[in-house]
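Once you scroll down, you'll see the structures, which are given as structure tokens.
Read-outs throughout are calculated quantities, based only on the coordinates presented, and are distinct from any laboratory measurement. What you are looking at is a predicted structure, and each value in this text was computed from that prediction instead of being measured. Cβ atoms are built from the backbone, for glycine too; each structure is taken alone.
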Structure P
Amino acid sequence: MTSITPQQFAEARTLIATRRQQIAEVATLQRQIAEARTASDRTYAFFKERLAFKAHPERLAGIAELAQRNPDWFKRIQMDYRWLLRDMLDPIAPPRAPFPARPLEIDFHALPQPARPYLLGPFFAVHAAGRFAEVCLARSSPDAGKIVIVQTGGPMDAVAWRARLPALNAWLGDGWSIAADDASTVTLIRRRPLPATLPFHKQFLTRGALFVGIDVDTHRPVHIPFADLSAGTYIPGASGSGKTSALHILLRSIFINLDLFAAVYLVDGKDGVAMARYAGLHPKIKVLYDEPDVWQLAADLNSLMRQRNATQRAAGTDKATQDFIAVVIDELPTFVAKPSGDAKKEHAAFLDNLNRIAMRGRSAGIRMFFITQSPVAEQIPVTLRANCATALAFRLPEIAHATALFGTLTPQNDPRKLRTGQARLLQADAGTLATVQVPFAALWNPPRTPTEPPP
């Protein structure tokens, strides 16, 4: 028998060691494969459970953060999300197994709050080319206050989304506004609510426009150019609702633009006491409180309106840009209440003049503001209120008062539970409705010398 050499023995040992190492490596690989398969099964089970949006739409909550956490999951999450949107829009008739009936119906108001942002497209029935508007999972984080809505298959209608903001905030919770938009996307951000008391700053006032408050959705100052303001602005609100502060801020807007006004008439229903601080401030500013003086003012303005409108017609224009006339009537019912005695004829002419100016005075540059606690006081003619195309309505607790201004009440226009300082701004000519918060301003004691400019 031939004996093996030491070299052969060494080679054999090497082969055995290599083989054992290979066996160990195979075992390791098999274990890793088993672990990977188990992990894959767990992931599949997780997705099957977590992403069962059709049966459990509440599981939409947090999917943007989930998709961003693991890039490997992103495509699967996005795919399941889009399948849900497809099934909510595409009909299959008749249904056939294993496909559920379409379109898939979801009780939107039963959804938990965190799941709602992902179904804004279906909630508002916004779709194009057979696809609902969807949330961009890669760029959105609703929990952090950002939602990017994408409209595929058609142009993005940002104007329509702005109009939906009141209903959107009612469904998602207050604070959402549009931060940016382009041809295919709208970006919503959620802002913190405005403080209950918002201090007034002179920076809110601007050239050539009336400052009416801060938009509670966008947190931006709202201004109405005097040239675009309707002839009549109605400002009702219960006692303590914030309209007095709004009145004096309104006056400041006018005073810093006095060069644009030919005259400013402050009609004080509190016998001249409330507006006395402004008497003598400037030759253009006049304070009235006696009924005969107020009646004569309305008659003079009606004549001036006719003259100016005739001039406008001759010039081929229909919009005043300067030489405005402001008439601010505080405590309107004081002056429209029917008098006793022999003044009924003059009073009727006064009401007729107010109605005519509210209806036709815009092109003549006449801007009237009516402040009252009760928008439906028996003394206030319905036609006068109806001819005021702009309304800044503060809290009106009684339903009769609220419906008189806004008709059918919705969460977007209901003024009954507004907090102090908040108001619904209705611009009928522009077809817009917004909620504004008017800052609080201490009563201003203006300088007594007319040479000093207003603030």
Structure Q
Amino acid sequence: MANPSDSFDPRTHVWSSFIQSTYLTRQPPQPLGTILPDEIEAKAKEKLKDHPACFIYGRGNAGSGGTYDGNLLAFKRYFLTPRALMPHSSNMDSAQRNLSTRLLGRSYPTPLVLGPIGTQSLFAEEGELGPATAGKETGVPFVISTVASRSMEDVAEANGGAERWFQLYWPRTEALTLSLLQRAKDLKYTALVVTIDNFAVGWRAHDISGTFSPHLSGIGCEVGRGDPTFMNKLGLPPDTHNQPPFPFDYLGLRKKLVDQDEKAVQEAAIGMAWAQEVCSGRYRSWEDLAWLRKQWEGPLILKGVLRAEDAERAVENGVDGIVVSNHGGRQIDGEIATMDALSDIVASSVVRAAQADGAFTVFLDSGVRTGTDVLKAVALGADAVFLGRAYLWASCVGGKDGVKQLIHQTMAEIDVTLGLLGYTSLDELRGCKSVLRVLK
């Protein structure tokens, strides 16, 4: 029997059919067993119950968690107002809405991107390979993190001929930066996502209190482990196929370090060296960005933009897009919610003009949990969203198929809700602020 994914075409698929097919099975959607974000997260917590520090690391935030909470609350402050009794010319009888989205000068079948999340082997045995494969099978771009727990090479193989992007935590040294960019080009990562809000790790109270740092235990350094420039400094050969252990036994590893276990000590040394390179505390400038722009011929996206003036400077400096992001609330406590920052940014005439010309793409992340959240962001002016923890928990519970379910249910909600709002395409809704009412 042919694999269903072999004939699946996200460009023509009726996403809302997810609803009918679920009812017909008379069973909760599988493999997650639910479509509710809080329940999926709870299932992930239960799955990691013997390794609670891993769950806390993924769920944890800066300080008291005010930014994380603010992101979620911001979506609840925006309300949708549907149109009614549309004219016959609107083609509202069509069973399928047009959910295609133009990003970075190309057409994509959905407004979703699987955003960069590091150390995914803490949560699922497949690590990043499951989501990368899910992206391939659903037409959703996958972004590998600089602190991934699988190599760029292995992720590229899992992703096949699909769309994949490389997220860069800007290394301290120029030679390593150039080496990573060249590998990304050779492996056909088509866009570069430069994270600019993580030159130093934020005040993550739970991790500090529990002294939990997977990076310093050799987890999350597979991109570096596969790089000849980085490994040469350590006097070690590059390894592009290493697989970190799952589950991650942090306490057991800590004991091995105390006992001076040779492999554990080497892993810690690799992790420490990688952290010093990609989270060095060195702040970057717009002049540095001009240099980086010259090294990368493809689309370049800045992730972590929250102010309109910075978005305007990005346009002026030849950047192809931004991600309005506060790192999911993991860097600064009490930071502006991304929906509120997006409102400020798309009010800029410079940004709007660049978007209208197709020269600038605005993404949003941090707090996106549902298809309705996506529609609110699009109505406010975003072109697309990066998914984060939503797909991480789905991967933890159900691996590749869990991520696929999350994508299908999110797109189904977008599809049916867009129609109920009185619109036939995302392009028609995009930037249509009259659809939104904001509770102050």
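From which structure (P, Q) was helix-only ellipticity at 222 nm (-39500 (n - 2.57) for each DSSP H run of 4 or more, over all residues; to 500) calculated, if the value obtained is -11500? Matching structure: P.
When P(r) over Cα pairs in 10 Å bins from 0, in percent, for residues 271-318 alone is computed across structures P, Q, the figure 20, 46, 28, 5 traces back to Q. Once distance in nm of label points 7 Å out along Cα→Cβ at positions 215 and 311 is computed for every structure in P, Q, the highest value turns out to be that of P. When Cα extents along the principal axes in Å, for residues 287-398 alone is calculated, the result is 44, 37, 25; to which of the structures P, Q does this value belong? Only one of P, Q returns 44, 37, 25 for Cα extents along the principal axes in Å, for residues 287-398 alone, namely P. Could you tell me which structure in P, Q was used to calculate semi-axes √(5λ) of the Cα gyration tensor in Å as 71, 24, 19? Going label by label, the one that fits is P.
In terms of FRET efficiency 1/(1 + (r/R0)^6) of positions 167 and 327 (r between Cβ atoms, R0 = 41 Å, to 0.05), the structure with the greatest value among P, Q is Q. Work out the source of 17.2 here, i.e. which of P, Q gives that when mean count of other Cβ atoms within 10 Å over residues 79-86 is computed. Checking each candidate, the match is P.
Structures P, Q were shown, and relative contact order in percent (Cα under 8 Å, 6 or more apart) at 14 was computed from P.
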